Structure I
């Protein structure tokens, strides 16, 4: 949770505090650096773009990024917004929770795409335990698993307008990091 919270705080800075706001545009695990205390820092801003200003909701750019992490609306239209970063964050968060990669061709075909595998599980609370990283050996607070999966599911909404603001994501992860219940 500490790593996820650190990544969310980095996006929060770019989206809410930078002037003008910035869209990271290619969030994925290989762009997250960790220090010896597991504090997360975003790196490689080569694809970052200035965000929409003047009341605009998006900016348009040719689609680039890594398959699986790219928000559906950006992939389809080239319209980029801070909500595109929220989707990518949801993918990374789901990878952290499950211990799986977004695309894993070594798995059975129905499990190769993490999002496609997880979407039906998000709809059944009784199956949430299937999404916990098996390396945790079921040693985690169940309530916290439910809460962090809810955050991931919100970030992964197909429709960008239904995704949470990064400040709300940070608040939820901060709460989960402090409360080990």
Structure II
């Protein structure tokens, strides 16, 4: 059975993805910075909802809390343990809402999305590096501004070993077919 790891799995999109993928019968592992106990509660709720909707579903949902996606050793440990076929990244070092609290947010915002590129590309780049060391044949899907981050990751790959993102994502409803296809292949 295909295994999917979702970095940023405790977020709204990560939880929606986990629910959808488990309903499809895929084993999923959530990884996030939030404490292990809280992430375990989230995972248990998702799995309970899935099994209530489909009592025959045998998908498994594991979790890894206290994971800093910018710490390559932590990411590599999750990947080594889970051995995924597909890795989805929605982790970012600072959320969009949190950036609005920055004292220079107005100036940053006026600069457009380019000013937020370092925030958005840092986590998927770290995941692509860790994947190259632990699961180079797994597929990577990037949710962090993929129109910007994917070309940057691809550019970095000319200088270092990285797993190239297979696709990017936006709206969860629009990307369900792409996720199912990648997980199946």
Using mean count of other Cβ atoms within 10 Å over residues 32-39 as the calculated read-out, with 10.6 as its value, let me know the right label among I, II.
I
Have a look at I, II and say which one yields 0.95 for FRET efficiency 1/(1 + (r/R0)^6) of positions 88 and 104 (r between Cβ atoms, R0 = 30 Å, to 0.05), as calculated.
I
Value -15500 of helix-only ellipticity at 222 nm (-39500 (n - 2.57) for each DSSP H run of 4 or more, over all residues; to 500) was derived from the coordinates of, among I, II, structure II
Taking mean count of other Cβ atoms within 10 Å over residues 24-31 for each of I, II, which is largest?
II
Computed 17, 46, 25, 11, 1 for P(r) over Cα pairs in 10 Å bins from 0, in percent, for residues 80-167 alone - originating structure among I, II:
II
Supply the structure label, taken from I, II, corresponding to mean count of other Cβ atoms within 10 Å over residues 120-127 with the calculated value 24.1.
II
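Readers should treat all values here as calculations from the given coordinates under stated rules, not as data from a laboratory. Quantities reported herein were computed from a predicted structural model and do not represent experimental measurements. Cβ atoms are built from the backbone, for glycine too; each structure is taken alone.
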